[in-house]
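Dropping the structures in below, format is structure tokens.
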Structure P
């Protein structure tokens, strides 16, 4: 018997979450209903909770869904290659399929459905409403993108497909990282650690991670996950240390994934090798970058790329690595929360709960 109601966490405005019961919609031949198993908690969830992200309220947050197909239309089943009972990881963005970005193969930049259209971002007033994964059930749009995931992988690890996918896109796909490259990752949060894992899988020669003194445990974990060296930026001369570790050359690839602090963006120009690549993925609350010496971009012929979303190719690489069991991903996972504790989950990730430090956490619904 199909469920008629679902619990859902609704965000009505900045720092205003409410647990509600909502109607479960009918589906047609092209859509599906997902029974949510787990949803990862992302740093952008904290920004959305605080009112920093430009979203339309009310909405159901949650853009890292893992779950099981509860109901599915015949055409959707054929298109996605899945059926009732199959476990899937769901991409955040829901592209339109026909705008210029989509037709040119850059669907992560799709704005064809009005702004950023995706799970966890579409308002409750846009039918059928169940767009986010902070709920027992979530609607899968005909243009949703899903990836089959083995059921024997624990949900707390399987749900890492999103941050690990970001690692593969930001640290490997965009900068074209490969054997012989020295990779410097600025920031040891969950995305930074995912970049370590991805760069190691791509065969990078040297991986260096920077962090603050308070990040000592995360830096130690970075070494466990494949980093060769870590740097405490408060205790060491980072420019000199990077030169030392790269034989004076600098890093071939610099991935900037620190949160809110714009200073590392300017510093990246001093760390990067001539002809190197810088990927900017950490958001700074639209603050300007101080001491950005553009002549360093010119004389070093540096390539600077922004990184916003994740691609199907990167998600697939992440899922294959998760299913392989080769990497101790469980070391990254620090917290599980029930649906009714969604606010505490977000505040824990944001560092607002005294005595709690989260690296990767999720809502666990089963």
Structure Q
């Protein structure tokens, strides 16, 4: 029985090895597991016994993958098939009985074919793949003067998951800012409401370059602005795009229609110069800043800008506290209104 048990154990071990990716090191050691990626001269392997391993390819004598792999070559379509490391250090990809040698120096990334196809063929429903945050703030004062202030902001971005090699794709950006204020004293009351919402659609034709179209609607009671409609488009560039920081600049042309509470309205063409900055300062603290500047091309000398800055600190994985400032500036507001409309906000935030 002991002999039978040992034989069975050896059989199971060999069967498991046959279903695994096998790495043979130049010192003769053999490691089995599942390939995660091969890039930057390293093989990332997940071993059931040793966990996640990073093995320099310079130390690998042979490697064979049990399942088909996708080999991404610079400037070419990915090759898919059975993968094997040749003694020369180059890769051999076999598909439909035909083998092709790929120079190691031309390879960007190698990963399991199944994982690659999931990234490339990724599809999502309209409400999926959104990332962003929402905040809510409310303040009340009761005494000689009674005031109430309500504010909320939403920022969200929808972009397909990153792939090992860049694929042209769409990115959707949505923003909403609402500030409602009411104050009363001795029978006199003042209400001031601000609402701004916009949608920008980017087409990334290169890793850091994109074309965009936008639509935005603004209502700023303090400036006598009943409704502003902005439509336009242009070019943008992601100057910095890392896991911790994103800094983008953009420029374009817009068409604007404005209507004021007085009944006056105007139409104009405006240039657009903008920037967006997001920095994950620490694991808990984040800074987000947006600025859009619109010089009037139809009435030179007139201009407007809108900007927002938010500093948030995480309370948990999803919730945070935040403080921010929102500013809308209009060089030609309705008669009797201030050019600048600024609000300071604080509240609770939710990350999704």
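We did not get these values from a lab; they are worked out from the coordinates using the rules stated. Computed from a prediction, not measured in an experiment: that's the story for all the values here. Cβ atoms are built from the backbone, for glycine too; each structure is taken alone.
Data for the structure
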| item | result |
| --- | --- |
| Test item: FRET efficiency 1/(1 + (r/R0)^6) of positions 120 and 328 (r between Cβ atoms, R0 = 30 Å, to 0.05) calculated as 0.10, pick one of P, Q | Q |
| Computed 3, 11, 18, 18, 16, 11, 9, 8, 5, 2 for P(r) over Cα pairs in 5 Å bins from 0, in percent, for residues 248-343 alone - originating structure among P, Q | Q |
| At a computed 20, 14, 7 (semi-axes √(5λ) of the Cα gyration tensor in Å, for residues 232-287 alone), which of P, Q | P |
| For helix-only ellipticity at 222 nm (-39500 (n - 2.57) for each DSSP H run of 4 or more, over all residues; to 500) computed as -2000, the structure of P, Q it came from | Q |
| Top of P, Q by relative contact order in percent (Cα under 8 Å, 6 or more apart), largest first | P |
| Of the structures P, Q, the one that 58, 25, 15 was derived from, the read-out being semi-axes √(5λ) of the Cα gyration tensor in Å | Q |
| Identity of the structure behind 16.6 (criterion: mean count of other Cβ atoms within 10 Å over residues 192-199, calculated), options P, Q | Q |
| Ranking P, Q by Rg/Rh (Cα atoms, Kirkwood Rh), for residues 80-135 alone, the structure that comes out highest | Q |
